[in-house]
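Dropping the structures in below, format is structure tokens.
Read-outs: derived from the displayed coordinates by stated rules, not from any lab. What you see is a predicted model, and the numbers here were worked out from it, not measured in a lab.
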Structure P
Amino acid sequence: MTIRSLAEVGARLEEAVALLPGCPGSPQDLYDRYEMIAIAILDAEFAEHPPGVLEAYLMAYLRLKELELGVCHPPATHP
């Protein structure tokens, strides 16, 4: 696994979101699309990456999308 393979995950995520039918009605709707596709990628490709790496990458990617789109989600708390 390389940084390039993670960048390719990001590119596939962007492409899949762009190919979804319809137009998101709000920044939150667009974020929800990113989240839905990220979950699908994680489910399909988790075994192709070292444990936790793909999940961490996708979580960071989604956090950047939150900031970019101006949608706020409370930070996760760990018990």
Structure Q
Amino acid sequence: MVKYQLDIEKYKKAIEKVVQRFADKGWEEIKVEELWLETSLPIDLILEVIKSGISVPPEVKMITHRGNILWKRQE
């Protein structure tokens, strides 16, 4: 179980890094498919990491997947 948690942390950092890059480009909405293109991680894993909680820059308003909102900034 500990190894699994360490792996999730590694993927979490990778996804957060890409989200930050998108935020730096001015993106307010990020689609999971765009994260998939940038990271090559399986979509199921990306979804699991997002649901477990990631750090999202203030510029990003929402993260979506197939038109469904996975994460939205509270205003």
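Consider the structures P, Q: one of them gives -17500 for helix-only ellipticity at 222 nm (-39500 (n - 2.57) for each DSSP H run of 4 or more, over all residues; to 500) as calculated from the coordinates. Say which.
Going label by label, the one that fits is Q.
Given that P(r) over Cα pairs in 10 Å bins from 0, in percent, derived from a single structure, equals 19, 57, 21, 3, which label among P, Q identifies that structure?
Considering all the candidates, the number was obtained from Q.
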